[in-house]
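The structures considered in this document are given below.
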Structure I
Amino acid sequence: MDQLNVNVRAVPCDVSDKDSLESALASCADMPSVCGIIQSAMVLRDTVFEQMTAEDFIMATRAKVMGSWNLHQLCLDVDFFIMLSSVLGVTGSPAQANYTAAGAYQDALARFRKSKGLPSTCIDLGAVQSVGFVAGNHRISDRLAQSGVGRLQEGEVHNILDSVIGTHGVDQVVTAIQFDSIAESGGSGWLQDKRFAAMRPRDRSASERSNASTSSKTSVSKLQNLISGDMNQSEVSQVILDELSKKIMDMFGTQEVDVSGDLAMHGVDSLVAIELRNWIATQAGIEISVLELIQSPSITQIAERVTNQLGYT
């Protein structure tokens, strides 16, 4: 930057605190006026909604909600106003109700500013690979990919910024939704939302769509199909344990699972536990809380709990 004769001044500031932001802007009064904003503040406090505290919600939303609003109020006369948000604000994400709500707010603020004739674009990014929070965390990246969130490189983000800076085009740019990756990983809840119907690929033949639908129905009832009426409790529990182990191996790409260990031992956190809970609900037709899954002393005991709830006691 110095070689380009750019004078960079990094000012510490809590963008969600209006007084702090005003002080930061005042400290730059000797410099040329601010002509553009790129708001990229982010705070994560991931937890399942049923366990989310008010503090969890506020902490994860303040940077994006109050921060963006403060910038809107204090920096009206700018050439561009860009908020870097997440595609999860469009699709939703398990255990991130606070973060996705903040992203949805930024989408709405961009529309509000545009309605007032002010420059504004919210860029809903996918999983940026080379820099940022997801970079280097392959587990998070893979989990996002399975839910239909595509990967972006830093250069692609720069290209998107280049295309929106200084223009008065769209107020929202949604990136990196990949329906093919959802289908390959067994589907995602929002894929069935009719609001996304117009975005689904339409190049498959009728027979392919029919086969996919049949395959999906078969997958849903696979566990029930493996359980026959003449099985005793022990046999049913073993079938459930085998299928549960396969699911965990698929989720983490491993070859074996120690069923005597708990989920935490296998790297299952609350986000993955939600996926596991949903799988159990779909396959067995019963509800087990995320807390029950995480606190179970072993995978074997989870299988036994499912067996008992199915009525095999």
Structure II
Amino acid sequence: ARKDADDAVKKAETLQTRLSDSKERLARFQDNEALEAISFTKFLNECQFSDEDDFLKSRLPVDIRKAIREEAKKLEQRKINLTEQQSDRQKRLETEKSKELSQRALPLLLAEERQMNEALSQENQNLGAALKALEKNQDNMLVFQEKSSQREKQAEQLQRWAQLNKLIGSAKGNKYRNFAQNLTFDLMIDLANDQLKKMNDRYLLVRNQDELLELKVIDKYQGGELRSAKNLSGGESFIVSLALALGLSSIASRKVRVDSLFLDEGFGTLDDETLQTALETLAELNQEGKLIGIISHVAALKERIPTQIQVIKRSGGISILKGPGVRKL
């Protein structure tokens, strides 16, 4: 029983000792807590937090804080690694510095340095000369581009004049005359075709490409066959000639008024239908104010032309004129 009592006393003493230690730790903890509270309050004021709740609300989420701590650990480890690498590089640098840069004598190295400096100076001079040459070349290029542009413009003008010279240039003026004749001839053909359509829709006049001032006709009744105007019948030739005469008079009337047109013969080769068409065309011109005179021996015209001047034969080889405006002198 005594042993149990001794054990109980020892146990009580142990517990008392532990209690005393706990009280001391509690006191230190309370002191630390008070200091921490003061430090925390100061921190809140410095960071402009109103109170602890405001601080807690402003904290980052747990997962973000965790990620930041992990990143901080990585950066710390990287700092350690870089510090170790820097230390290693520094040791290697010190080792390399302790080595001799060259086993050659200093005077020889100085002589080589002078030679290299002289060579470098010469290269700099060469570079300066090259830069000046390049600058001059650039200036020349600008001048060349300007001259090239002027040359192209001159070439364009020259080409136009060359084309004009090819068309009409000659010392005697024959090229210009032929060129003008060809233009007039083409215009006359166009105007003649306009008249020809009114009298006969069978033929179309075109230029003979082999003989530029000669005509060919397109026979629309024969599938557009190209024929020489020389192969037309008498009646066809008269119609074509009449169309050309009317076309020519249209050209002349642009600068000079043509009020009179006289036709000498040719009507005897026309059939009745073609004759009627020709007379209708001439009647249209007469209605436009032109005076149309027809010289013919065709008796049928007497019935179709009301105003006539007749030539009447008399004996002894004498003829007299009879008609409006005829009077004896």
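None of the figures in this text is laboratory data; all of them are computed from the coordinates on show. These numbers come from a predicted model, not from an experiment. Cβ atoms are built from the backbone, for glycine too; each structure is taken alone.
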inquiry  = Matching task: -0.28, -0.37 is the computed value of log10 I(q)/I(0) by the Debye sum over Cα atoms at q = 0.06, 0.07 Å⁻¹. Pick the structure from I, II.
reply    = I
request  = Out of I, II, choose the structure whose coordinates give relative contact order in percent (Cα under 8 Å, 6 or more apart) equal to 8 when calculated.
outcome  = II
Read-out mean count of other Cβ atoms within 10 Å over residues 76-83, computed value 17.2, structure in I, II = I
inquiry  = For FRET efficiency 1/(1 + (r/R0)^6) of positions 92 and 132 (r between Cβ atoms, R0 = 35 Å, to 0.05), which structure out of I, II has the highest calculated value?
reply    = I
ask   = Suppose you compute helix-only ellipticity at 222 nm (-39500 (n - 2.57) for each DSSP H run of 4 or more, over all residues; to 500) for every structure in I, II: which one lands on -15000?
value = I
